[in-house]
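Take a look at the structures below.
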Structure P
Amino acid sequence: MFAEVSGDFNPLHLDEKFAATTRFGRCIAHGMLSASYISTVIGTQLPGSGTVYMSQSIAFKAPVFLGDEVITTVEVLTLDTEKSRATLLCVCKVGDTIVIEGEAAVLVPRQKQSR
C-alpha cells in the first residue's frame with residue numbers, strides 16, 4: 001500500500017526474486033514508511049495535536065524487513081518556550097537495533113493560559 005501511495009515501486013521493496021539478489025537477501029520495507037512513524041508520535045503524543053514540523057534529519061542505520069515491529073521514541077532535546085519551538089531526538093528500533101535516528105525541529109502548540 002505504501003508503494004501505491006508514494007509511487008515508490010523499487011523492486012527492493014516489492015519483488016522477492018530481485019530482493020534476493022541484493023545485500024539484504026529479501027524485501028525490505030520502505031524507509032520512509034518507518035520514518036513516518038516519527039510523524040505519528042510527534043503529531044499525536046509528543047508534543048501532540050497541533051504540532052508543526054519544521055525540519056527532520058534522518059539516518060537510516062539498518063533495514064526493516066517485512067513483518068518487523070518498529071518501535072518509535074521521541075525525546076525532547078531542547079525547548080524554547082518563548083518561541084514555542086522544540087528539538088526532538090527521534091529513534092526507531094526493531095528489537096535492540098536502531099534502524100532510524102535523527103532530529104526534528106517543531107513548533108509546539110501554545111497552551112492557553114487559565115485565569
Structure Q
Amino acid sequence: MNLKYTSKDVIANLPSAVKNQAIQDAKSVFAKYKKAVRTNGKLKPEDQKQIKVPVLKKPVAIWNNQNYSLKGNILSFPVIVDGKSKRIKVQAILTDYQRERLTGKLGVRLRIQSPSG
C-alpha cells in the first residue's frame with residue numbers, strides 16, 4: 001500500500017515546503033523501520049531482535065535550497081507569522097565549511113535544530 005501525502009493533508013500552521021519536508025522525513029523513518037522488520041523476519045526466531053519504531057526527538061526545521069537564501073552573513077527563510085508565510089532574516093555565524101555547503105548547490109538543505117540538552 002503506497003499512500004501519497006501532500007502539504008494539504010498535513011494540518012499545521014507551517015509553510016507548505018516545511019510540511020512537505022516533514023512528510024519526506026516521516027516516509028524515510030517508516031522505510032527504515034519497514035526494512036529492519038523485513039530483515040529481522042528473515043532471521044531464525046532465536047536470532048531475531050525486537051524492532052522499535054524510531055521516534056524523532058529533536059525539534060528540527062529543515063529548508064531546502066529553493067526556500068532559503070544566504071547573502072553575506074544574513075540567512076533568510078520562510079516562517080509563519082500571524083497566520084501567513086513571511087521571510088525572516090537572521091544574522092548567521094558560519095564557518096567557511098558551512099558557508100560552502102549552503103551556497104548555491106542544488107539539493108542542499110538548511111537544517112536548524114535545538115541544542116542537545
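Summary table
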read-out	value
Answer label among P, Q for the case where mean count of other Cβ atoms within 10 Å over residues 32-39, calculated from the coordinates, equals 11.9	Q
Comparison of P, Q by distance in nm of label points 7 Å out along Cα→Cβ at positions 40 and 56 - largest value held by	Q
Test item: helix-only ellipticity at 222 nm (-39500 (n - 2.57) for each DSSP H run of 4 or more, over all residues; to 500) calculated as -9500, pick one of P, Q	Q
Identity of the structure behind 34, 19, 13 (criterion: semi-axes √(5λ) of the Cα gyration tensor in Å, calculated), options P, Q	Q
Origin of the value 0.30, where FRET efficiency 1/(1 + (r/R0)^6) of positions 24 and 96 (r between Cβ atoms, R0 = 25 Å, to 0.05) was derived from one of P, Q	Q
With mean count of other Cβ atoms within 10 Å over residues 16-23 derived as 11.8, matching label from P, Q	P
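FYI, it's all coordinate maths here, none of it is from the lab. Predicted model only: the values in this text are computed from it and were never measured. Cβ atoms are built from the backbone, for glycine too; each structure is taken alone.
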